[in-house]
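Each structure below is given as structure tokens.
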Structure P
Amino acid sequence: MDCHNRPREIRPEERQTVNQQPGITREKCAIVTITRPGLALAKKLREGLNATLFVSERYTEPGDPDIQSFDGVVKNLLPQLFQTYDGIVLIMALGIVVRTIAPLIQDKKHDPGIVVVDVSGKFSISLLSGHLGGANQLARDVSDIIGCIPVITTGTDVTGTIAPDMMSKEIGADLEPFDLLKKVSSAIVDGDKVLILNPEKIPVPSLQATMKPHIQVFEEWPDPLPLSRAAVLISSRTDKKVDELPVHVIIRPRVLSVGLGCNRGTGFDEIRTLLLETFSEHHLSTASIRTLASIDLKQDETAFGELAKFLERPFVFFSREDLSSLSTPNPSAMVESHVGTPGVAEPSALLSLRKDPPFPGGRVRLIVTKKKSLNATISVAEWQSNPEESGQ
């Protein structure tokens with residue numbers, strides 16, 4: 001295989017994986033207050049946000065198991081909260097928060113959403129990680145609960161246009177390369193022409209809204225490609241057409257499932273090589289893998305666990321009865337004699353997406369039939385919103 005001619009695989013650190021739904025996962029939200037007026041607001045917010053409440057020990061009330069007491073020094077508390085909570089609401093002066101979080105900030109891929117509320121409850125300020133961390137939505141949620149004014153300064157929000165990082169978050173996708181997001185977002189906010197290419201017709205909620213005139217949405221590759229300052233591609237493919245695009249980011253929808261079978265004790269390197277070569281050959285992105293799947297007799301295969309960790313994807317297993325319920329395109333009498341079903345890789349890939357589709361509707365199609373290495377087999381299935389035009 002000529003590795004020099006294939007598109008470069010984006011490294012995991014260049015991707016941004018985002019949650020399936022916008023906003024904060026409520027059981028992972030914290031509220032911090034260091035004053036008596038702040039405590040009254042915090043109690044209202046705790047119920048509405050289903051959050052954990054951290055209160056200065058000076059104002060802690062005995063017998064309330066839902067309040068966590070701390071020494072009142074915010075800089076001693078926040079390092080722990082940064083690591084364990086998705087969203088943090090701090091009821092105190094903005095300056096205190098800015099000085100305290102400054103040494104803790106990494107980047108928008110890792111930082112929690114930070115919202116600051118004044119002790120009078122007049123404003124909820126989205127301070128940090130407005131999109132990916134969910135701070136913008138959290139500020140709005142706080143506003144709904146206590147009736148304050150949400151303060152949101154993110155460019156795409158205040159100009160009422162789309163945001164690539166929010167698009168990826170809406171569908172639980174990876175975004176790559178992450179370091180170009182700022183340039184693409186800048187073009188959107190500036191009002192320059194930006195292309196949104198969605199050739200696989202992935203149902204992205206943001207694309208259902210009316211677009212600004214400078215945003216052009218295409219559900220197939222336009223020919224010729226219109227001139228533009230930037231582009232957003234939504235695709236599970238690694239097509240060389242991306243070389244024609246201006247500065248761009250790619251949203252990788254998780255619409256692929258990989259079915260695997262192997263001989264007992266097959267090594268990780270062989271299985272990983274088989275997967276990477278298969279994806280390169282068929283111009284598929286590993287970032288679009290939703291699940292890995294096999295028969296439950298293989299749950300203890302060390303290589304499968306290592307592969308799941310390498311790809312940062314779940315591995316699911318099915319019984320021989322489940323796998324036998326599907327028609328196998330390439331049945332094997334030998335496989336059936338060993339494990340009791342005529343196929344493993346192909347039906348595993350199909351069944352995984354049928355049981356856990358990424359979106360409502362659509363259908364599942366096998367796009368890579370069984371391929372073998374010395375000791376392993378692989379197959380790839382895809383969820384398609386429009387199979388007749390998906391290009392396979």
Structure Q
Amino acid sequence: MSVLRVLLVVSFLFGVSGAKAQENGSPFAVHHIRDNVYVLTRLWEPGVGNNMGVVVGEDGLLLINSMMSNDSEALAATLKTIADKPVTYVLNSNWDFYNVLGNEYFAEKGAMIIAQEDVQYAPRNPSYDPVFHDLLFKDGISFRFGGDTITAYRSGGHSFPHVNIRVEKANVTFMADSFRADWFGVMGPWGLKGYFEGLDRALEGADENTVFITGGYVGDLEFSRADILREKKARQAFVDRIGALYKAGMSVDEMILDVELNRITRNTFPESFERFAGLHDYDILPTLSAEFTPSHPMSGTDMQAFTGTYQSPEGLSFEVYDEGGMLFAQSKGRFKVRLKPVSPTEFIFVDAQAGERLVFELGGQGAVVAVRPELGESHLARRIPAGRWLKQ
């Protein structure tokens with residue numbers, strides 16, 4: 001749903017540069033930001049698009065994301081209008097399909113593909129092969145390119161492999177989906193704390209002249225410190241209001257109609273509020289699961305009982321593991337989620353939009369013997385088939 005909203009908002013607000021790009025026969029609009037830094041906006045259809053970055057070096061180009069594989073030839077042709085040089089690096093912001101599916105094309109042309117290590121838990125094709133990559137890093141990476149220092153670091157927001165990417169001397173930071181100007185962005189597996197930590201780190205390395213680039217084009221291409229601070233203030237008010245309504249015993253349907261919650265959202269995103277016809281359950285459920293749904297108390301020993309490998313009747317498998325007193329589930333090419341216990345045998349997905357959960361089964365001796373995914377209409381239902389997965 002968040003991807004759909006990006007496309008809808010961009011469709012509503014996209015301006016002149018998009019039309020010019022289509023007239024020139026390219027699906028990409030080219031924007032020169034400053035120095036040797038550019039942004040290309042991919043037009044999925046008239047008025048619908050997403051941003052990627054380009055840094056021009058002495059002997060080649062660095063791409064911040066690679067867009068879709070069926071656009072690779074058009075992207076390569078558009079890059080030649082900036083500089084007739086080979087792509088030497090691709091640096092992925094996260095695992096979203098419109099950021100990574102062109103990776104293989106540029107790798108075959110000689111580029112090195114760099115991403116945060118959790119990118120391998122998302123698919124690149126219907127066979128669920130992991131996102132293509134050459135070099136993975138854990139917390140961050142920094143290197144020289146184009147006479148500048150390129151630094152990528154985990155943002156804490158949106159998704160496990162999400163990174164913010166800073167071009168130091170040019171004073172440009174690519175935020176991808178860790179900051180959106182059109183709607184409240186996805187907080188991610190670490191909740192509000194992780195989301196804010198990513199924004200705060202971006203602000204720490206910035207000044208009043210820093211340009212922030214978002215993943216979606218929303219009418220304005222460049223954003224400032226003030227825009228990020230405004231988002232933080234509005235997001236805190238939004239979360240606080242949901243918390244107050246939850247404590248008052250209100251249902252999600254009642255929260256959707258709450259006057260104050262709607263006022264906060266409308267005042268922050270007036271155009272999008274009208275475009276999306278107000279709030280919906282998927283705007284509220286992730287905040288509830290991450291911030292307010294109480295955890296069932298469990299000791300470290302209790303959690304260890306759920307760790308291990310689980311296999312489906314079709315022979316698929318995923319791993320549950322403990323790190324830092326928290327449980328995670330993951331399968332390469334399919335998914336990675338953080339789990340929150342809500343009963344002795346049920347764990348919800350943190351930041352879930354559709355009540356996704358795993359329900360574990362205990363055997364006669366009280367040991368965990370199997371698990372059943374309950375994913376409803378979640379997009380993850382295609383990646384984690386329903387059924388009884390046996391513990392190996």
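Each value in this text was obtained by applying a stated rule to the coordinates, not by laboratory testing. None of these values were measured; they are calculated from a predicted model. Cβ atoms are built from the backbone, for glycine too; each structure is taken alone.
If you work out mean count of other Cβ atoms within 10 Å over residues 208-215 for P, Q, which one comes out largest? Let's see the in-between values first.
Values: P: 11.4; Q: 19.0.
That would be structure Q.
Taking 21.4 as the value of mean count of other Cβ atoms within 10 Å over residues 160-167 derived from one of the structures shown (P, Q), identify that structure. Value 21.4 for mean count of other Cβ atoms within 10 Å over residues 160-167 corresponds to P out of P, Q.
Work out which structure the value -0.52, -1.06 belongs to, where log10 I(q)/I(0) by the Debye sum over Cα atoms at q = 0.08, 0.13 Å⁻¹ was derived from one of P, Q. The value was obtained from structure P.
Which of the displayed structures (P, Q) returns the greatest value of percent of Cα pairs over 22 Å apart, for residues 192-319 alone on calculation?
Details: P: 47; Q: 56.
When percent of Cα pairs over 22 Å apart, for residues 192-319 alone is computed for each of P, Q, structure Q gives the biggest number.
Looking across P, Q, the calculation of FRET efficiency 1/(1 + (r/R0)^6) of positions 176 and 304 (r between Cβ atoms, R0 = 25 Å, to 0.05) that yields 0.50 traces back to P. The maximum of FRET efficiency 1/(1 + (r/R0)^6) of positions 232 and 248 (r between Cβ atoms, R0 = 25 Å, to 0.05) over structures P, Q, that is, the highest value, falls on P.
Taking distance in nm of label points 7 Å out along Cα→Cβ at positions 96 and 216 as the criterion, the top-ranked structure out of P, Q is P, with the highest value.
One of P, Q was used to compute distance in nm of label points 7 Å out along Cα→Cβ at positions 104 and 368, and the answer was 4.2. Which one was it? Each step should come with its number before you reach the end.
Working: P: 4.2; Q: 3.4.
Of the structures listed, the value fits P.
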